[in-house]
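Scrolling down, you'll hit the structures one after another.
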Structure I
Amino acid sequence: MYVVTVTFEIRPDRMPEFLPLMRTQARASLDQEPGCHRFDICLSEDGHSVFLYEIYRDKAAFEAHLSSPHFKAFDAAAALLVRDKKIALFRLLD
């Protein structure tokens, strides 16, 4: 399994716009991508950042995710709402 974590730092006062986009993106990934097994959205206690925990069947499934129309639409819509984004990639151990 291929694990992706993403931490978004959201611009001040933009979280109300960002969260609905993020929820729609997560649901589309789970519903439309057979290789997406998990897509958790976590909000920091201070309400300024969002952490994602995603599990894909393999790297190819994640690459398909990045190429999907719903991801491209989310990425474009969220660009002005996000101050910083950090991505980390992992392999899930048995």
Structure II
Amino acid sequence: MEGCHQMEINGRICSYVEFSTPKTRILVLRGEKGLLGCGYLNMSVAARIDEALAVVRGVQSIDDMLSAEVRLVSPAARDLGIKPGMTGLEAMKILA
């Protein structure tokens, strides 16, 4: 389903967007402290603006994102305790 939606993670409401481009899907899940996103997002920009961002790859849905392994972590996300190798859900429990 495309567009903006909400879900509960760790007792908090998080927003997510998902939509298709001609070649892929873009997925972003936002908590109070930061973002979990697909590989389409630019980590260098997140780092430059001090945004907490964890990136997963090879996902096609929000459910995929939550079960996928975090591959990249911005410095701000690392400061919150997020590490590569965590699941997206583990990261979102911190970011929520």
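Coordinate-derived values only; no laboratory data. Note that the coordinates shown come from a computational prediction; the quantities given were computed from them, not determined experimentally. Cβ atoms are built from the backbone, for glycine too; each structure is taken alone.
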Practice task
Looking at Kirkwood radius over Cα pairs in Å, point out which structure of I, II has the largest value.
Solution key: I
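Tell me which of I, II gives -12500 when you compute helix-only ellipticity at 222 nm (-39500 (n - 2.57) for each DSSP H run of 4 or more, over all residues; to 500). Could the numbers behind the result be given before it?
Values: I: -12500; II: -6000.
Source structure for this number: I.
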Exercise for the section: Assuming 0.80 is FRET efficiency 1/(1 + (r/R0)^6) of positions 45 and 61 (r between Cβ atoms, R0 = 30 Å, to 0.05) as calculated from a single structure, say which of I, II it is. Expected result: II
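For distance in nm of label points 7 Å out along Cα→Cβ at positions 13 and 29, which structure out of I, II has the highest calculated value? List each step's numbers first, then the result.
On the way: I: 2.9; II: 1.8.
Once distance in nm of label points 7 Å out along Cα→Cβ at positions 13 and 29 is worked out for each structure, I has the highest.
Computing distance in nm of label points 7 Å out along Cα→Cβ at positions 21 and 69 for each of I, II, which one ends up highest?
Once distance in nm of label points 7 Å out along Cα→Cβ at positions 21 and 69 is worked out for each structure, II has the highest.
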Fill in the blank from the handout: Re relative contact order in percent (Cα under 8 Å, 6 or more apart): value 24 computed from one entry in I, II; matching entry is structure II
